[in-house]
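Several structures are given next for inspection.
Nothing in this text is a laboratory measurement; each read-out follows from the coordinates by a stated rule. Model, not experiment: these values are computed from the prediction. Cβ atoms are built from the backbone, for glycine too; each structure is taken alone.
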Structure 1
Amino acid sequence: MTVPGPTAATSHGKASRPLDQFLAFDYGRKRTGVASGNRVLRQATPLTTVAAEGDARFPLIAKLIAQWKPDALVVGIPRHPDGRGHDNTRFAQRFARQLHGRFNLPVFEVDERYSTTEVLSSSPRDADAAAAAVLLQQYFDAIEREAAAAAAAIDATAAADDPKESTP
């Protein structure tokens, strides 16, 4: 199972600078939702839906990348409830590889199970863009959880190594 996060998620490309600005994509064969977000603020916002198929979507995505100047991209990867992949899983993974190849930005794959269900329950104006925002928010939340877990592990190691903590 792919878990959203900088170390657990599947990524394409390496980061050479801090990753603060993101664009996220809820891939669909006919429509792809797009959201923007900032890791520092941990806030994702729906932007638009790219209504194009195949290679016709990439010039539209290029304009969004030029406008928003993201440091990295996030792509939702659909799976069956039990975690198994299906046809759309492979299409979304291919889309993620294409984004990396065309725009030379790091691309993180995020498990998108239930994101559309969550979005549709709130009846948004643009469900595809809202789903992309949910994916990006999940990614930011996972980064925060990983950072907290890493800090706790460091604190625990430091406490175990501190001679003042040991009893005679």
Structure 2
Amino acid sequence: MIDGKVRWIEQKPPYTYGDDRNWLVTSWLSPERHTFTVRAKAKDGRTALRTTIARVLPAPPPPAELSGTWKRGTWVLSIDKAGWKILEPLGDTNFIDVAYFSGGRLQARGGIFTTLNSRVGGNRWCPDLNAPVNYRWAVSDDTLTLTHFRPDRCTQGPGAPKQHDAWDGIWTKTR
């Protein structure tokens, strides 16, 4: 729970926030103190509860030229300091933690989960692996070009699309 509200329930080991091999990304939380609670239930019905209070720092903003909303075909990408939201053609929205590096490089990381059982959240290309994927980016006028480099291990199995299949290419700024 975060601030008394259930945000994630993990059903199978390893028991982590935001799906297997993921972590709690706090970029979507306000920069202040928050209460984090973990409840575990044993097979025999016993429960354990652990609460801590931690200060969340402000999320760093993305490079100014990346901020905003971009479109590529039927895909919509919204970039702000909380992360990247990518609306898929069928209506689900990925919410992904992204780190920015010098030289027009970025790294897509694990999914961000903010609400239990929501169609907004996570990284559906990489649900149980959360392997980082590296990209080069460039903006010219209202055009964003993304190109992955190094291996892309984010996929849902052999023959399934990889993350860069949707991300690579030219995006047009809409606002």
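Looking across 1, 2, the calculation of mean count of other Cβ atoms within 10 Å over residues 46-53 that yields 8.9 traces back to 2. Of structures 1, 2, the largest value of mean count of other Cβ atoms within 10 Å over residues 30-37 belongs to 1.
Have a look at 1, 2 and say which one yields 1.17 for Cα Rg over 2.2 N^0.38 Å, as calculated. Numbers along the way, then the final one.
Working: 1: 1.17; 2: 1.11.
Derived from 1, not from the others.
Please state which of the structures 1, 2 yields 18 when relative contact order in percent (Cα under 8 Å, 6 or more apart) is computed from it. Intermediate values should be presented prior to the final figure.
On the way: 1: 31; 2: 18.
Matching structure: 2.
Suppose you compute helix-only ellipticity at 222 nm (-39500 (n - 2.57) for each DSSP H run of 4 or more, over all residues; to 500) for every structure in 1, 2: which one lands on -500? Label of the originating structure: 2.
Hey, FRET efficiency 1/(1 + (r/R0)^6) of positions 102 and 158 (r between Cβ atoms, R0 = 41 Å, to 0.05) derived from one of 1, 2 reads 0.40; which structure? Only structure 1 yields this read-out. State the single structure among 1, 2 that was used to calculate mean count of other Cβ atoms within 10 Å over residues 22-29, giving 25.4. Source structure for this number: 1.
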